[in-house]
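Coordinate-derived values only; no laboratory data. Not measured: the values here are computed from a predicted model. Cβ atoms are built from the backbone, for glycine too; each structure is taken alone.
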Structure P
Amino acid sequence: MPFKLSTNSYKEQDLPEDPQELLSAGKQLMDEVCTSWKKGKCYHHTLSSNPTLDSSKVAVQTYYTNRDKDYWLSRVSEHSLDLSTYERLVKVLTGSVKENSQWTLRDRTARSRLEKEYIEVLSAVEVLKVTDSGWVGVNLEYELGKPLTTREFNEWIYIIPPFQEAEGEVCMVISVVADAPLRDPEAHTRGVYTSIEMLEYNHKSQQLKWKMATTSDAGGNVPKWVQNSMIAKTVSKDVSYMFEWLGQGKDRANI
């Protein structure tokens, strides 16, 4: 059966091992976003620190749909970035490093360990395993604010480093739900999260298209419809948070 992104959980032995299969599944989903998903709200944010070549105003368009039993939300934004800033963004989001004009990914766990530095509500990250095929198993804890309990997520993450395509290059990060026990089942609430993040960069125009799509459930007593109504605004802010973090040079202090 072909790999399909959903909230289904995976044991290690069930994870797909063919990078091309993962790439095809990811691109298929992303191609659907702007063609067949419903257009949601466009959010506008102002960067307090701006590393882009654009003005400080950032526009993030959202889309949504239902795939089988899952509610999906996507954000799409376009930016002008010089090559150096683009390479810094890739390094943060994927762990890939440009060396002698070639991208290398020596440490597949780097991007997971760094997330805690720029995601405010992420309180703990533990890398559990790296499989022979390149999947990284992680345990994540999020503090969403009182009275909500700590949300705990187990995920498998797969990174596709930048590769040449047309006039630019593409990279991708895929996250799926891991079939694993909670670290603290008494005090924590289980959450599930699946996502795909994709960067497309055109070297000639210095244009970046940044896409992300996710389906998730924070669990607990928060109704799913309430979560769905809030996620678009939350996800849209990720873009400005990241650019402000880069604009302040905080990535250089952590990588």
Structure Q
Amino acid sequence: MANNEKKVLVIGNNNEFLVRSVVNDLVWRDFNVSETGPSVTEVSKADPAIRLYIMIINNFSEVVELLVYLKEVTFDKKLYVCAVCNHNDTPEIAKHMAVEEFAAFFERPVNIKEVGTAMEELYEKSCTEKRKKAILIIDDDPTYLRKTQQLLKDSYKIYMANSAASALMVLSKHTVDLILLDYDMPIIDGPTAYEMIKAEPKVGDTPIMFLTGKSDRESIATAINLKPVHYILKSLPAKELITTISHFFVNQSS
């Protein structure tokens, strides 16, 4: 009997031999398999609880729009997208979604058992991700945003936003356990963004730490008056940032 929580979406033409072989192997491995054709309309209607997708690409021209769509939603939806394709199609696929962006990538001829094993490993990885604390990093500096994401991604589920507006959009879709907020953003600065978030009924209780390059007394006083859970200088060494966040979650749960 399939494990209702062990879900996978198989994308392809369901009468194709390779698709049927992959589906049969996944069912044998106790996956709850859903199937859909290679169109954005069909895939976008998939069960939102499914985070593991595998595309069986037989005709590259059929999946161009789907690749563009998946590239856009993979990060926000925390999807694990895998692909099986013909060797000659790989360069064309890479024009729309780099091979490195796939959770797993196979070229024909393919070993069905290797595909199934990869799906099981990715499912276990997705379960681990579900148990992670979620952090939203808000910063207009893309370099610092990406650097911090790389630093924390192995231990936490990371969401990113480059403005107060995009942060509120992320928070409308995802629940996070901590917000790291840049104090010095343009247009809507950190303190204003802080008050906007706190005014939102569903997310107002989310703990917020300020990130800043400013260490002057006035800036610190303004930040402290807002009562964030912490005020972190961007010059803080990486290990100390990790320790600060780790200690926060430990103290929160004790």
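Hey, mean count of other Cβ atoms within 10 Å over residues 132-139 derived from one of P, Q reads 17.9; which structure?
The read-out was computed on structure P.
Can you tell which of P, Q yields -8500 when helix-only ellipticity at 222 nm (-39500 (n - 2.57) for each DSSP H run of 4 or more, over all residues; to 500) is derived from it?
Attributed to the structure labelled P.
Suppose you compute FRET efficiency 1/(1 + (r/R0)^6) of positions 108 and 156 (r between Cβ atoms, R0 = 25 Å, to 0.05) for every structure in P, Q: which one lands on 1.00?
Attributed to the structure labelled P.
Have a look at P, Q and say which one yields 22 for relative contact order in percent (Cα under 8 Å, 6 or more apart), as calculated.
P
Work out distance in nm of label points 7 Å out along Cα→Cβ at positions 44 and 212 for each of structures P, Q, then name the structure with the largest result. Could you put the intermediate results ahead of the total?
Details: P: 2.2; Q: 4.2.
Largest calculated value belongs to Q.
In terms of distance in nm of label points 7 Å out along Cα→Cβ at positions 12 and 92, which of structures P, Q is highest?
Between P, Q, the highest calculated value is found for P.
Of the structures P, Q, report the one carrying the highest value of percent of Cα pairs over 15 Å apart, for residues 36-123 alone.
That would be structure P.
Among the shown structures P, Q, from which was the value 16.0 of mean projected area of the Cα convex hull in nm² calculated? Please report the intermediate quantities before stating the final value.
Details: P: 13.8; Q: 16.0.
This figure was derived from Q.
For which of P, Q does Cα extents along the principal axes in Å, for residues 76-139 alone, calculated from the coordinates, equal 35, 30, 20? Walk me through the intermediate numbers first.
Working: P: 35, 30, 20; Q: 40, 30, 13.
Going label by label, the one that fits is P.
For distance in nm of label points 7 Å out along Cα→Cβ at positions 28 and 116, find whichever of P, Q sits highest and give me its label.
When distance in nm of label points 7 Å out along Cα→Cβ at positions 28 and 116 is computed for each of P, Q, structure P gives the biggest number.
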